[in-house]
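See the structures that follow.
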Structure P
């Protein structure tokens, strides 16, 4: 079945979504290498898989769910694509000596190997003395499918990753979206692999980085972008120029986010839940010292103005999107900080007013309940014992204590490819 890229909101009913089940790449890191791959700790693969299965089990009831590894295996069957992609990957890590071995590996095994890593041959003194275990490092962040690509309208955005360790993810996903025979799009708004951090660090003054957790599709014509630790101002300028040039979105609201680990992306402090509701981390969204927001408008292909607002909610209201904020962690600042760290603001919308998130953020779930959301266990949905009803706000809660230690939530782990258009 073909998949047509079509995404015009954060909350339209999900029709097709890409995920990646955590794999051996999770266990191919050690406490010593965890920081290098942007983890605060190592996590348990069996526990992470069991939790992730709850997410995909719910999604399977609602949408076409495609696995990143399977898509990658399909495109690796194309010998020209395989050779170009592998040459680019080994060049990035200066390990051309393994190219022939990779080229001869069957596609399913190669797809897994590109994610799990390739051990380094300790056959020279330099390599023998190297503290590195892998020629191609494992990619344990891959199950956060949101970061390296974004879908918008009928096109794709390939991320320009802030850290070199995630560059390969962008290259792999670029190959999938460009060459997979069942994915139909109108091409790329932006290809971040043309502006690699390695090249930028060699002398570019204003690095261009853009990651998917910083892009939210508020409406067909209104895009939200986080100016964060992972997405730069120059990256935002480049991206919105490319989007505006194609005509469908002319209004962009940029939120300036503190450059810190807890708020690496916009979707860690703000996600949309329904036509009129959003989940927020109050200290940065609704407090007196909330983050600055900037409305950037285009007329035709020309930027016409930039206007500053004290907070994202007033900026959205000015654009006709009046959202009721629901507090991550409830009203207690202590609970807010703890649950935001555990991805308490990071919800994925299954349909307008139907969302999924982590059960362990109990104060956040209670905030949703007080705001009129019913609460259903993921396992009850999977077993067919309960189902969500149209027009009745519902939060599906799933296990996630292990997954959240990787630094993300349900929105981070899902890359929507097609959503139904909603009536505003």
Structure Q
């Protein structure tokens, strides 16, 4: 199926020196001395907006994975994907220096209560004038649970049950204010029309909240919902709630299959493919020539610490890969922890490259290295073939990846007519519905 229109681009971010590619922080051009400087995040926001990205969202975890060898030593000691700042502190800095870029936060429905979530996200949506996305997660490793007084994560189905309950409660809270409830009329002395603000009295199977929310209705009404569940239940939750779906398919064929499956699930909820943007992750290394690109990729790969790869993938899978099992055994050992999307990606990669699952689990994330034209060829092919609606781009090296994509790949996509030249809307939701 050839898709009309233009693709979406979203940046995958972390509040630390490494966002996706293992050992990327070791690159000599990756800054390490400005992580706590507002200018780092402000410059990033300007860079992404100049390249016309729809959104940058921060992946986040509420702990340090300690799955590999039952310790966090390799993960944090060798520079894993740590969150060194709370993204909710960084995002207002990015909102302040931009006017169109979407701003995404990852917040867990397993550990946070609806009122807290609705209040924080509503506040950010107000000060950004309607540019917030909520990456809804149920959390994926037991170290997070232990930071919140639990011995282990609840069962996955229970986590998804609670997630849907929390989402419904948050939406009720956001809908508790009419758009014109805030009057602010000095002469009459009417600050707000109390008739247009309501108690929620939400009572669900897992959460309850009375309301009303103290935060007025935001320009979007509610944040854009981003979701990355890959298990059957996770896909059903995405089909009901999500406006952006983040997936980690390994090949174009896997992407087409994922989109077809989501289309069937969306229909069950009275929704269509036009209601969501499906965005696989794509790691790129861009060079002015093919040989330059391959040389840059080879250098980045030479920095990779194999033990960090094992520690990182152990965290993603929820199982200690020092004794690498089969996919089936990995899932059995992981129990309620780990990411189904990561398991799927490694299984797909093993099949695509003709290697074993154990070999795939030991490899760093794959990269697409090439000229702007070569990379645009792949992106356009996936997009027009119905394998996606755009891409989530993690930084192989921060911030070089975004500089190269903005300077070289985006102009090539614009020349081909598959990416916006200007933003069409005010809010993130408007730009998702109208890609320009």
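Read-outs throughout are calculated quantities, based only on the coordinates presented, and are distinct from any laboratory measurement. Predicted model, so just to flag it, every value in this text is computed and none were measured. Cβ atoms are built from the backbone, for glycine too; each structure is taken alone.
Assign the value -12000, calculated as helix-only ellipticity at 222 nm (-39500 (n - 2.57) for each DSSP H run of 4 or more, over all residues; to 500), to the correct structure from P, Q. Source structure: Q.
Taking mean count of other Cβ atoms within 10 Å over residues 316-323 as the criterion, the highest value among P, Q goes to Q. Largest in FRET efficiency 1/(1 + (r/R0)^6) of positions 124 and 380 (r between Cβ atoms, R0 = 35 Å, to 0.05) among the labelled structures P, Q is structure Q. For which of P, Q does distance in nm of label points 7 Å out along Cα→Cβ at positions 132 and 300, calculated from the coordinates, equal 3.2? The read-out was computed on structure Q.
When relative contact order in percent (Cα under 8 Å, 6 or more apart) is calculated for each of the structures P, Q, which structure yields the highest value? Before the final figure, lay out each step's value.
Details: P: 21; Q: 24.
Going through P, Q one by one, relative contact order in percent (Cα under 8 Å, 6 or more apart) is largest in Q.
Which one of P, Q has mean count of other Cβ atoms within 10 Å over residues 100-107, as calculated from the coordinates, equal to 24.9? The structure behind it is Q.
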